[in-house]
Structure 1
Amino acid sequence: MVVARERSFTKAAAKLGVSQSALSHTIRDIEERLGVRLLSRTTRSVSPTEAGQRLLNAVGPRFDEIEAEVAAVSELREKAAGTIRITATENAAETILVPKLAPLLRQYPDIKVEISIDYGLADIVAQQYDAGVRSGEQVAKDMIAVRIGPDMRMAVVGAPAYFRKHQEPKKPQDLIGHNCINLRLPRHGGVYVWEFEKGGRELKVRVEGQFTFNATGQMLNAALAGAGLAYVPESMAQRYLASGRLKRVLEDWCLPYSGYHLFYPSRRQSSAAFTLVVDALRYRG
């Protein structure tokens, strides 16, 4: 197409950044493959044959459209615009993503953020997310991880009404006799195992109960209703603990762990919008 438009192998080669001989060889290969001559060559000029002109008329505008679209996409790297898709847990979305990103979106109206609540450790590459949010221990080693929140703690909580009928557990093993509210991990099909640590000793307890949910918000609501004990991020229960609507147990067994991190593939070519989102979420202590 370039040779036909420039009417010169010399000019076309310079424009494409290749040698004349390589360009001439490429044209010959195309003509041999099609079985028809596309260019008429003389010592002074190059011009398309009837077949060449027909092909030029048909594909030329399409190549122009492709170039225009590629240029438009490239501009997105410079302009703060586009949709950023993030997968996160409910608590991360409520306590970090929304509070930190709301001011950014007011400032940049062409940026959109789509947040998908998922507890299943989604493959962000396969599911075409730009980034995911998980605690530090859950981030794969081949990902870039940016801390977006402080260290966290889990909390075992129940309503005062529940404890009026059940004795408080003193150690994790005591949970076996309690009505515990489970969290089912959708991608793996199993229920989340409650994890504890004290004095270097780690315990994992598979609890039983009447309620099972796939989101921590519902677990917390069930605990508030007196339906049993819930194992939720401390930040989710904090205001209910302060008001006395929930009571905490096994606090000395719930040690801090690495807080939320935003993670994304190391090979990702960051757009201007994505860079702004990462910077807005970055934890600064």
Structure 2
Amino acid sequence: MAFVDFKNVWLAYNEELEQAGHYAVEDISLQVERGEFIAIVGPSGCGKSTFMKLTTGLKMPSKGSITIGGEPVTGPLKISGMAFQAPSLLPWRSTVDNVLLPLEIVEPYRSNFRAKRKEYEARARDLLKSVGLGGYEDKFPWQLSGGMQQRASICRALVHEPQMLLLDEPFGALDAFTREELWCTLRDLHAAQKFNVILVTHDLRESVFLADTVYCMSRSPGRFVVKREIDLPRPRDLEVTYTPHFTDIVHELRGHIGAHRQAVGQAGASIPQ
């Protein structure tokens, strides 16, 4: 059984839009195996973030079904962690206290937080050390660089040991060098812990370097138009991004997206005004 299973999922944001046939995403079907890393790419407004909301249970489909971990999705998931483009660390809390936040608010950890605080804090500190933030655990967010803040944000998403990590453009605001450093950080975390990852990104190089499978989405209404399995051996280092095969995959994906955008544009231009 697939760990994530979408079957013919459609979503309209309200009944009026559904009655008018205006969907944000349409006819999405995919199966993701346990421990698999997938990336979703596509132009702005194609429904990538809507797909994430469906995956987390923040939105329910208008049609179709979603099963995660063998259970139908009926509301917000407790087995997932999320990180976004903005780290959104609380400025009045230290780095380690920011990382501990999910354990303070998510059951079953919340009920045991006071009794197990030392154990949970040790877990958070170990996680921070594993991403290169040893020695910064008691610093405040304003004392960290953007890349350090994003590392802490990923730790916060993982501290409650979720089965699935959802990443929505997590490295988009960072410079190229820091972004590549965090690719390697995420690669190592995934290799060590084998959680599922769903990454939404505009960066085709990022998707090819990190993912087992890349899905390309069309413009709204969003639907998957290409599924590309990435046949680069693991573990991958940054040198692979300079190889002809890596470049060929990136160009192939770019070509699929460009061809689809051109086809949609031509179809739109042919509609009488």
Q) Just checking, which of 1, 2 has the largest value of distance in nm of label points 7 Å out along Cα→Cβ at positions 165 and 229? A) 2
Q. Taking distance in nm of label points 7 Å out along Cα→Cβ at positions 21 and 85 for each of 1, 2, which is largest?
A. 1
Q. Looking at structures 1, 2, which one was Rg/Rh (Cα atoms, Kirkwood Rh), for residues 29-180 alone calculated from, given that it came out as 0.98?
A. 2
**Q.** Origin of the value 23, 16, 12, where semi-axes √(5λ) of the Cα gyration tensor in Å, for residues 93-196 alone was derived from one of 1, 2
**A.** 2
Q) Suppose you compute log10 I(q)/I(0) by the Debye sum over Cα atoms at q = 0.08, 0.09, 0.10 Å⁻¹ for every structure in 1, 2: which one lands on -0.36, -0.45, -0.55? A) 2
Q) Which structure, out of 1, 2, was distance in nm of label points 7 Å out along Cα→Cβ at positions 13 and 245 calculated from, if the result is 4.3? A) 2
(Q) Of the structures labelled 1, 2, one was used to calculate percent of Cα pairs over 21 Å apart, for residues 157-236 alone, giving 31. Name it. (A) 2
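Just so you know, all these numbers are worked out from the coordinates, no wet-lab data involved. What you see is a predicted model; the values in this text were computed from it and never measured. Cβ atoms are built from the backbone, for glycine too; each structure is taken alone.
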